[in-house]
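Just so you know, all these numbers are worked out from the coordinates, no wet-lab data involved. Being a predicted model, the structure only gives us computed values, none of them experimental. Cβ atoms are built from the backbone, for glycine too; each structure is taken alone.
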Structure I
Amino acid sequence: MNAVEPLIKVENMSKSYTMGEVTVNALREVTFDLFPDQVTVILGPSGCGKTTLLNQIGGIDTPTGGKLLVGGREIQKLSQKELTDYRRKMIGFVFQFFNLIPNLTARENIEFVLEYVMDMPSGEVKRRAQELLASVGLGDRGDHFPYQLSGGEQQRVSIARALAKDPRILLADEPTGELDYSTGKKILELLVSFANNGRSVLIVTHNKELGKIANRVLHLRDGRVLREVTNERPMPVSQLEW
């Protein structure tokens with residue numbers, strides 16, 4: 001049994017959607033914990049509920065059954081202000097489809113988070129934004145707008161923007177899906193190194209190889225966790241092949 005307190009506890013969590021006369025059960029009694037200083041990978045095919053699960057944990061949506069506990073408090077019982085504070089201070093989100101602000105440059109997308117979400121002094125904003133762009137290999141692309149960037153470059157800007165918040169929990173939806181092999185490994189090294197000092201990274205993917213670098217792997221199918229595997233010695237990203 002893990003002696004460390006989890007950052008988030010998911011207990012028999014379900015999520016259903018009603019479309020006309022049809023009810024879709026996207027998640028069915030999912031149970032697991034997210035621990036600090038760990039990388040957790042959730043594996044499963046398209047349509048198995050991976051993104052829905054991230055949306056519940058990220059406070060973008062709320063469960064229809066079970067519990068999602070953060071610091072002992074249920075997400076469903078948070079006020080709108082408390083939920084906003086939770087998303088702002090606790091969660092960083094790497095979206096599968098980037099969600100960059102189209103009329104801001106790559107640098108400005110990151111500066112927006114630093115200035116208006118993190119309240120960073122204006123004198124530090126540009127320096128930190130450039131550091132983050134460099135960390136994802138885009139130090140020379142800061143003045144480009146999203147439409148001027150490839151899908152892989154937009155993905156990297158999205159990752160840099162999420163890291164700008166220095167969140168306790170980083171949620172990444174297929175973070176290497178648009179990246180070539182070499183760049184993907186560099187980004188994974190960045191995400192793995194981020195999971196320290198009490199922080200946690202949760203990656204959802206269909207790529208089974210990514211499970212090798214995780215401390216824990218959950219296999220999701222048809223909205224259910226089929227099994228959970230613990231890796232006592234995760235593989236270094238440098239040795240990963242896919």
Structure II
Amino acid sequence: MSMVHASRGKLPPVSEYLRSEPAIVAGMAAATLPQSKVAWMDLVEDYDRIRDMIESIFPDFEDYNERIRKPGGFRLPLPPAERVWKTASGKAEFIPFEGLNEDPEVSNGAVLRLTTIRSHDQYNTTIYGLDDRYRGVFGRRDVVFMNQGDLTARGLKHGDTINVESALPSGETLRLDGFVAIAYDIAQGSVAAYYPEANGLVPLSCHDAQSGTPSYKSVPVRITRQEEETPMAG
């Protein structure tokens with residue numbers, strides 16, 4: 001790993017209006033930050049300029065444009081792989097954690113723990129298709145994977161339309177409506193949904209105190225059947 005190599009698309013664009021990901025990001029930045037000191041659109045005209053800027057920030061990318069053109073690219077230095085520890089002691093240092101139950105306990109049995117996941121047709125936040133052959137879901141992403149026991153306990157069955165509502169200790173309520181319950185072999189008490197579709201259930205304030213990482217893997221939620229809700233008075 002840690003290999004840096006060039007890649008180039010092999011298929012012709014499906015449309016003359018199809019833009020690359022850097023062009024999309026640069027276009028958004030140029031439209032949002034009109035006073036920016038970065039010449040966003042100039043970067044898109046020549047990707048060498050992007051690599052020059054990366055090189056100016058990260059010393060490990062020295063001679064980036066030259067090295068990227070060599071067959072196979074180049075390998076970024078990874079000191080631990082060479083048993084080099086850049087610590088005060090010169091040795092590997094480990095930080096122990098207190099345990100697996102660091103989140104506040106939820107006494108309400110109706111509350112489940114939501115983790116967000118990606119599908120087979122997805123790379124990070126880029127979604128290339130609506131099929132997830134890993135889990136047998138095709139043509140959609142608005143689903144919640146649930147243990148059969150949790151479905152039964154809530155009077156639900158596979159394929160029911162559900163609402164998902166956060167049950168955060170702070171009392172802040174976030175909600176997603178119209179999702180579909182999928183019976184799946186997942187631990188009872190835990191449910192899973194795709195991101196970014198489920199990101200709306202995680203407030204910006206809900207994150208790890210040390211790393212700042214959002215708590216996308218442990219969100220307390222309640223799930224109800226959509227049609228069981230009582231309409232609000234007009």
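Consider the structures I, II: one of them gives 1.00 for FRET efficiency 1/(1 + (r/R0)^6) of positions 16 and 64 (r between Cβ atoms, R0 = 30 Å, to 0.05) as calculated from the coordinates. Say which.
Details: I: 1.00; II: 0.50.
Traced to structure I.
Supply the structure label, taken from I, II, corresponding to FRET efficiency 1/(1 + (r/R0)^6) of positions 40 and 72 (r between Cβ atoms, R0 = 25 Å, to 0.05) with the calculated value 0.80.
Working: I: 0.80; II: 0.20.
Here the read-out was taken from I.
Thinking only about relative contact order in percent (Cα under 8 Å, 6 or more apart), which of I, II has the largest value? Let's see the in-between values first.
Numbers: I: 27; II: 18.
Structure I gives the largest value of relative contact order in percent (Cα under 8 Å, 6 or more apart) among I, II.
For which of the structures I, II does the calculation of P(r) over Cα pairs in 5 Å bins from 0, in percent, for residues 80-167 alone return 2, 9, 14, 13, 12, 12, 12, 8, 7, 6, 3, 1?
Values: I: 3, 16, 27, 25, 17, 8, 3, 1; II: 2, 9, 14, 13, 12, 12, 12, 8, 7, 6, 3, 1.
Label of the source structure: II.
For the read-out P(r) over Cα pairs in 10 Å bins from 0, in percent, a value of 7, 31, 36, 21, 4, 0 was computed from one structure; give its label from I, II.
Values: I: 7, 31, 36, 21, 4, 0; II: 6, 20, 24, 24, 20, 6, 1.
Going through each structure in turn, the value belongs to I.
Given a value of -4500 for helix-only ellipticity at 222 nm (-39500 (n - 2.57) for each DSSP H run of 4 or more, over all residues; to 500), point me to the structure among I, II it was derived from. Could you put the intermediate results ahead of the total?
Values: I: -8500; II: -4500.
Structure II accounts for this read-out.
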